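Given below, in the form of structure tokens, are the structures.
Each reported figure results from applying straightforward, stated rules to the coordinates on display, with no laboratory input. For clarity, every value in this text was computed on a predicted model and none was experimentally measured. Cβ atoms are built from the backbone, for glycine too; each structure is taken alone.
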Structure I
Amino acid sequence: MTLVQWLFAPRRDYRGMSTPSYAARWWLILCCLSTGAWAYRVSEGSIYMLFALTLIVATPLLSLGWYVISIISERIEPRYLLDKAEQAHKARIERKARESLSQ
């Protein structure tokens, strides 16, 4: 598995539901921190303006970044968050299959 596959692969939890990729999670942190640092300089230390500018500027940047990440992630096979999550999901599917057969 390459770094790009690891970073952009959509993740699944123990129920098999999709969760954000690592790239999307890191984009949130990077975007909020960098926008906050920029807003701090512009707002001259005013905490209200800092939060307002961060919110106003980070929102479209996050949306655009997540859109680009989703386009890249479409071509990559989903992976589970943890190996145990994959085991739990497969066990849940097997249990449901057995229950439907027994009814």
Structure II
Amino acid sequence: MRHEADGMMLVRAELCERLESLRAAARRPAGRDFGDGIEGIRRLAEAYGLVPVARVAEALGRAVAQDRGACPSALYLGRLQDAIGCEAVEEQAAEAMLASISVRLGG
């Protein structure tokens, strides 16, 4: 059991590093790096069953594709950080994270 916990800590650390790279890419003029970074985070999270991370990354990817630069990426990136640190890995946790984004966007 300890081995699994250590492995998951490494995955979460990798996700945090990728998130920091994504934040840096968000500050630069629009480019492919940002979309690729989102997709990389989503794939890694899915591979390890981190549903909230995968769903928030997926939602960010859709928002960026639809809004072409008008997407409030800081909001999504903040929730992505929360999702990486979240111990809950089921769909309900993902829905709660996405709902918090929706409320802030509508507010």
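Which of the displayed structures (I, II) returns the greatest value of Cα Rg over 2.2 N^0.38 Å on calculation? Intermediate values should be presented prior to the final figure.
Details: I: 1.52; II: 1.04.
Comparing I, II by Cα Rg over 2.2 N^0.38 Å, the maximum is at I.
I've got another one for you. Please state which of the structures I, II yields 21 when percent of Cα pairs over 18 Å apart, for residues 36-83 alone is computed from it. Write down the numbers at each step before the final one.
Values: I: 52; II: 21.
Computed on structure II.
With distance in nm of label points 7 Å out along Cα→Cβ at positions 20 and 76 as the yardstick, tell me which of I, II scores highest.
Details: I: 1.5; II: 2.2.
The structure with the largest value is II.
Which of I, II yields -25000 for helix-only ellipticity at 222 nm (-39500 (n - 2.57) for each DSSP H run of 4 or more, over all residues; to 500), as computed? Spell out each step's value before the answer.
Working: I: -25000; II: -27500.
Structure I accounts for this read-out.
Given 3.2 as the derived value for distance in nm of label points 7 Å out along Cα→Cβ at positions 4 and 92, which of the supplied structures I, II does it correspond to? Before the final figure, lay out the partial values.
Details: I: 3.2; II: 1.9.
Corresponding structure: I.
Right, here's the next one. By the measure relative contact order in percent (Cα under 8 Å, 6 or more apart), tell me the structure among I, II with the highest figure. Intermediate results must be reported in sequence, preceding the final value.
Values: I: 40; II: 26.
With respect to relative contact order in percent (Cα under 8 Å, 6 or more apart), the highest-scoring structure among I, II is I.
Looking just at distance in nm of label points 7 Å out along Cα→Cβ at positions 28 and 44, which of the labels I, II belongs to the structure with the highest value?
I
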